[in-house]
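Dropping the structures in below, format is structure tokens.
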Structure I
Amino acid sequence: MLGCKVSIESYTHARKAQKLLEGYGYSCDIKRISGNENEGCSYMLITKGDCTSVSDILVSGGILYKQLQNIRR
């Protein structure tokens, strides 16, 4: 099954993204990830579905993200 990892800068934005995606039927988990000293901490949202659809939903909802990566779940 195809999934998507989304890197987001803050927990607040990750939570907003989670609520938005869940409104479209995507189940999501939020995990904290540590960055290097320059980037600090950020959060990863892991959801089912392809990154193209996830990106479209996040952009339409005004949610900024750093990076998307397709994964196998």
Structure II
Amino acid sequence: MKNNKLLELGHKIRLERMKRDISQEDFAEMAGLSRRAVSCIECGVNDPKYTTLLQIADALEISVSDLLNFKM
């Protein structure tokens, strides 16, 4: 069973990435992650470490606190 907070986080990351019109592959490269890792995070399968959240936030040019704000 997937964790709802992980699903929300993954959805937020996907929305932010898509708002910027960045493909998953390009985003993975920007964040220093594999495309599979990005996919698993966006689908709520993986629980990213804080350092991974920092990489993702940097690639999206937003703060980690913005990433963790689930008000959509």
Say we calculate relative contact order in percent (Cα under 8 Å, 6 or more apart) for every structure; which of I, II gives the highest result? I
Read-out helix-only ellipticity at 222 nm (-39500 (n - 2.57) for each DSSP H run of 4 or more, over all residues; to 500), computed value -9500, structure in I, II: I
Test item: distance in nm of label points 7 Å out along Cα→Cβ at positions 32 and 64 calculated as 2.2, pick one of I, II: I
Taking mean count of other Cβ atoms within 10 Å over residues 24-31 as the criterion, which structure among I, II has the greatest value? II
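Computed from the coordinates by the stated procedures, all read-outs in this text should not be read as laboratory data. Quick caveat: nothing in here was measured; it's all calculated off a predicted structure. Cβ atoms are built from the backbone, for glycine too; each structure is taken alone.
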